[in-house]
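Structures incoming, each one as structure tokens.
Every number here is computed from the coordinates shown, using simple stated rules; none is lab data. Predicted model, so just to flag it, every value in this text is computed and none were measured. Cβ atoms are built from the backbone, for glycine too; each structure is taken alone.
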Structure P
Amino acid sequence: MKLLFLMYDPLPPQRPDVRVLFGQELPRLGVHSDLVGQISPQAAPPWAWPAGELQPAGRERKGLWGELLRPLQDLAGMRRALRREHRVIQVRDKIRTGLLALCVARLTGRRLAYWMSFPFAAGYRVRARQLRAARGPWRAAPHALRALLAGWACERLLLPRADHVFVQSEAMLEAVAQLGVARERLTAVPMGVDLALLRASPRGAGERPARLQGRRVLAYLGVMGPARQSDFLLEVLRELNGLLPPSEPPPLLLLIGDAPSPDEQDWLRRCIADSGLAQQVWLTGWLPQAEALALLREAELGLSPVPRGELYDVSSPTKAVEYLALGLPCVGNDIPDQRLVLERSGAGLCVPMQARPFAQACACILNDPALAAELAAKGPPWVAAHRGYERLAALVAPVYRRLAGEGDGDV
């Protein structure tokens, strides 16, 4: 069977939950897909997609004009790409495109699947509240209007009428079910890891980087910035300094990644400079994936603090699963999906997102080699059994086959 898949992120896809799950694993189970979406300005032809065809629907444009044009581009792309074999149309995260695709599906006897990787309507509401508090009601009015319209379109029209909705976590499934969507039309697909890529990454065959020589290393991998409260990591490091033996060199915080925008990058570097801990922090910036994984293997444990709240509580963080897959014990906080991973795997410690408990959990692992070895051994087999993309493909492939068998309409 074959999906017609309309993407939110620019094409060709870079996210592993698309590139690996839909590009590699689902085709092995007989589920192929043709992609429609906006091409990244940095992408040069020819564009390839291993699971089917890639149909450009214009170039990605930022700003208001791009926002207004995108659903019309997607509709034109659907018209060009839709074929008899596309029994299911799937839209990822695009609300207005989702409504257009719903109309096309109903008119042509197809099924519509909506993939909700992030609660964008809720995100618009949070942003409107933040702007109202910071700039006043008039400056926040356009954002409040957008939040109102997006919430109505997504939560009242699109989700209740989609034939199936894929969400990122059990917590997000519960939130969508509260909107009146039947649970039998919901499937939680958490973030996974590309086990083949992790197995192929080098295991410290070369000399350890000079900055890590003789240091106890704790690592954070991924995006940083004010919204993620990344300065919390510095607070943990400060607390940890008093919990390790004074005879040892001070621990080193390895930050693999960066903030997404220049102003957020400036904020992150100011935080490090102002903390007085700069000599204990290595901020690498963005690295090629293989290089980032090789460096991550040099750490003794991984940190995964995720702020609690309406948006992140329904997320499915990847970094904790990546740490476990590499055999790194993880210290993470209690957002629902992460708590589930740490408790069921037994490969890490779950604590509140407070500097003292985080530091105490880190010290507990660093000061107890037997405990560290026990946690490290439990991670890889649990991830392979529950969060590898092979396992997730086996979860979702039957859903697509069932959807494809329910409609017999034509274009």
Structure Q
Amino acid sequence: MTIYEQLGVRRIINARSFSTKCGGGVLPAPVLEAMREAAQACVRIADLQEAAGRVIAEATGAEAALVTSGAAAALTLGAAACLAGLDVHRMNRLPDTSGIPNEIVVLRTHRNDYDHALLAAGARFVETGFYYYTFDYEVENAITARTAALFYQAGVDAGAIPFASFAAIAHRHRLPVIVDAAAELPPASNLRSFCEAGADLVAFSGGKHLRGPQASGILCGRQDLILSATLQHQDMDVFPESWPLRHLIAEGRLAGPPHHGIGRGFKVGKEEIAGLVRAVQLYQTRDFEAELAAWRRDVECIVDAVRGMPGIDARVTFPQPGGKTVPYAVLTVDPRQAGLSANDLIVALEEGDPPICVFETLARSGTVVFKPEALEPGDAALIARRLTEILQR
């Protein structure tokens, strides 16, 4: 009997991609093995983070990297690094940012509910531009002596200036750029492209296309900013005389060790660090063309099952509007002909056994989206069968 069976929790079919509320995806065996091995011994987390950072930095093309407890945690830590730098007094005060530069410039079209993670560090957003268009001069004009950083939401092109232009403006003012790239894999090239294009800090999810632990993420970028994030993240129950990083005090880079920082609640266990490292290593050798072919077969299986049914417009979309190279099965429901609405269809799928979870954001406009990344072999055929049963009632 599995742990889920013992707890009375049903397994779902996850057609919502690597969504946290749907449990993410199934971990590859080598990742699970790395986590099992890590669980069998204790190490200093600072040493493990340093070693993991070297592996991840090489994979991302960054100067340094840190394993976090998810992409949102990476954004909070990244903002904290930009707000405090290596000033331990500022670290100890966060999220209180009174009297210090605390503004982060963001394009209005890049605001979303995940950017609350940056505000949690004590930052304040300054929006610029319009949803339909932003000029370079608007970004320039938003920068003042109170600006601590600029923030860019990757994958949202509508109304945004190109990232290269955005980064160039920031760097002319000697300000860092934080990029939220949590869900920007695939394409695999994005693992390096943001740092190469001038990002100072980039946040990735570890539990999405990387196929690492769901409660893991990456913050990579400039070495000094990663050091600041690290100091605000790790267990700081240390003393100057015996602290492994006491050389930073001797060198004059730090006044002393900070206390537990704003990132203390985002701690990552040795198991998650080891699992994410193995996932990053595997990412370098994965057959992405084979993965894409499998995704195509799955979404075509779903679309073919309902194509031509009354009130159902079924199609495969590829690539996605933001450039994401993943095919989706998209069903638009006309309730007058189909006899049910898009929301009715979603509820019927979720109430079945096993429950089928889909991307429901567009349901109010009559659209249901099936994403293939977290599907296991045989799931697409089961979804196709269940759709047929529901729509033929």
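Miscellaneous remarks
- Computed -11000 for helix-only ellipticity at 222 nm (-39500 (n - 2.57) for each DSSP H run of 4 or more, over all residues; to 500) - originating structure among P, Q: Q
- Structure (P, Q) behind the derived value 2.4 of distance in nm of label points 7 Å out along Cα→Cβ at positions 122 and 354: P
- Which of P, Q leads on relative contact order in percent (Cα under 8 Å, 6 or more apart), largest value: Q
- In this comparison of P, Q, the computed figure 21, 14, 10 for semi-axes √(5λ) of the Cα gyration tensor in Å, for residues 34-81 alone is attributed to Q.
- Label whose coordinates, when log10 I(q)/I(0) by the Debye sum over Cα atoms at q = 0.14, 0.16 Å⁻¹, for residues 26-249 alone is calculated, return -0.86, -1.10 (choices P, Q): Q
- Ranked by FRET efficiency 1/(1 + (r/R0)^6) of positions 210 and 258 (r between Cβ atoms, R0 = 35 Å, to 0.05), structures P, Q are led by P, which has the greatest value.
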